[in-house]
1. So if we calculate FRET efficiency 1/(1 + (r/R0)^6) of positions 101 and 205 (r between Cβ atoms, R0 = 30 Å, to 0.05) for every structure here (P, Q), which label has the highest result?
2. Thinking of P, Q, which structure, once helix-only ellipticity at 222 nm (-39500 (n - 2.57) for each DSSP H run of 4 or more, over all residues; to 500) is computed, gives back -1500?
3. Assign the value 16, 12, 9, calculated as semi-axes √(5λ) of the Cα gyration tensor in Å, for residues 117-164 alone, to the correct structure from P, Q.
4. Quick one: P(r) over Cα pairs in 20 Å bins from 0, in percent came out at 27, 55, 17, 0 when computed from one of P, Q, so which one is it?
5. Which of the displayed structures (P, Q) returns the greatest value of distance in nm of label points 7 Å out along Cα→Cβ at positions 301 and 333 on calculation?
Structure P
Amino acid sequence: MPTKVLFLTLKTFSFTGGIEKVCRSLSRVLYDLSEEELIQSTVYSMYDKNTDRDSRYLSKSQFHGFNGNREKFVIQSFLSGLKADVILLSHIHLINIVYFIKKIHPRKKIYLLAHGIEIWKKLSDTKLKMLNQLDKIICVSQFTANKIMDMHHIPSSQLEVLNNCLDPFYYIPSEFDKPQVLLDRYDLNRENLILFSLSRLSSSEKYKGYDHTIELLPQLLKEYPNLVYLLGGKWDTVEKKRLDDLIAVNHLQEHIRLVGFIDEAELTEHFLLSDLFILPSKKEGFGIVFIEALASGLRVIAGNKDGSVDALQSGALGLLVDPDDQDGILNSLAMLLKHSQTEKEKKDLQEKCVQAFGYKQYLKSLRNLLLNGKISINQIEII
């Protein structure tokens, strides 16, 4: 008899953040396992509409969007949860829904996905009590697992690490030429050395490190006068003004392009355009953008104090730097910029990334979780 799985999310298809990308990949896992008749799956999304569903990830019968009707979402989730064998929660904000379900059915399996800052925050005593009643907390990185143990005193036996994967429909290039259409769009030429960062540019999230990269450009330009920094991502008004001021005071108007939101359909092309991806963040739960860059053959510099360590496999796939050490970051940038990647180096980097973070491995791990109650039969104990 197929295992009945209910996956509860806030948003899956109507937004393009990291958590939503995880939800989409996980939805495809549920679709594939349903096709194998191993499970019967249903996905409820609080804020999506039914028409937001992407048919590549889920069939129409598997998905229901509640379009922001929280009361209806909670009631329906509770009723459906009573009938499910396994309930997956995409976010800690959804934990209240399953509290009474667990009281009524103590043996029902309930798993929470733990991403990053949403679960590192101080939690109420009520939420901590609920957290301790979950069967498993599935952490996207070792860093997130360690933070949960340190902050909330959850035992390691209740935690498992499952790194995020590349979206099964992410475009992985077979050739690595710089797209002429983007060179033209951003008024660049093939002699330009291009640094690239992609992040939400928010005045409330000043830990991504792109502003520190801007401050290093004047020194880099002395050796690399053709250097250009592309900074992608949706901004808020306050942060945009701060960045404009920072660019102006450093006289970098000719060397920085604030390109705004980048459509996912053009994401790979932006990585191909670039010579180096850099985001020395301090609070990444994992950092899907890093593995997307690596899958495009692009070298990556990331911070060594958060979940980025998992995304770069402790430095095996890229360069980890102390995000508070400006001299160290400068030296790392200068070192990598001296060497242009060969086609073979890009291909090798891409293959290593796909081997580590491909969808097939993710599917296998989640199949084990849903059918056997743990990610891997040979799961390494968290330290």
Structure Q
Amino acid sequence: MTAQRTVLAAALATALGGCAWFGSSKAPKPADLGPNVVNLPVRQAWQLSIPAVKDANIRAQVQGDNVVVASADGTVVSVNAANGRENWRAQAGKGLQTGVGADGRMAAVVTTGNELIMLDAGSKLWSKTLSASAFTAPLVAGGRVFVLTADRAVSAFDAQNGAHLWTQRRDGEPLVLRQQGVLVPYGNTLLAGLSGRLVAFNPDNGNVQWEAPLASPRGTNDVERLVDLVGPAARVGNVICARAFQSSVGCVDANAGRTGWAQTAKGAVGIAADAEYVFGAESNGIVQAWNMADGEKRWSVDRFQHRKLTAPLVLGRAVVTADESGLVHLLSKKDGSHLNRLTTDSTGVAVAPVVAADTLVVVTRGGGIYGFRPD
């Protein structure tokens, strides 16, 4: 356990060090954004509060018209995005290390004590101690719970009783990022980010079906060679796109198990995509768009430099991202031009915005949950 903590601490330093200005007393000051000229009218529809979120791993999970959010103290809340009312609220533990994974009724989280906890409509169903820490939200699908742990293992459990079904472990790289990775379903396939590869598993037995590289380890030491995939990933049809930490952005044909393209990109948060473009925010705050078909760079905007942007969201004709000051930025997905700027609270936006029930849902580090709709 001591060795594992050392590895994770080093990885955390690497993740935070990805932005040269993080923690510096001489951090560059973001440029003034000027007046907000509204080209896409949006209004705040509702607002509610939960305990502080703090950790960017505590993502929001969309299930139909509902959004499930977990706070750092273990509170898990299901919110109807149509009206902002709570469906249920539960206490999963004294502290959480991941966001929540849910399938509409059941929800799973991992605590700071490495305990996997399953909730059924807000009531605790079972718990299971994991072999290592986890920083990626569990995936609940097909009556099973899948977990990606920091020892580069992917495990499956029965959702009803917690029975262990299988584990596949990838040995080799000694460091892992202390942040959300990639763990998503694709048809009857489980996709996980392991090092710089997207790996497809048979969810029934854990057998590996294919691997597609998005980045390769480089450098002369373990820190320089760290190339984990970071979430959220984006799916458009049979194409899965993802970011390799501070290395690249690329897309994989999940039917063929083949990398379509990969382009150099220096970012630390996940990406978004639609049928035309892939969107990402770099560590310095530059927002970029690439062609979905071939990865050719389409446009970039630099007016958000040094604002610590979240992963983006594609919403209609807009690309939505938010920053550490609590501002939510709506950009045109065609050219990155300004559409609108929304305000939440001063604690800063914690996780990538999501959409449910035609409502843009934004969660701040202080626990504010905001619902916005077109005016």
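Laboratory data are not the source of any read-out in this text; all were calculated from the coordinates shown. Note that the structure is predicted; figures quoted are calculated from it, not measured. Cβ atoms are built from the backbone, for glycine too; each structure is taken alone.
1. Checked P, Q; max of FRET efficiency 1/(1 + (r/R0)^6) of positions 101 and 205 (r between Cβ atoms, R0 = 30 Å, to 0.05) sits with Q.
2. Q
3. P
4. P
5. Q
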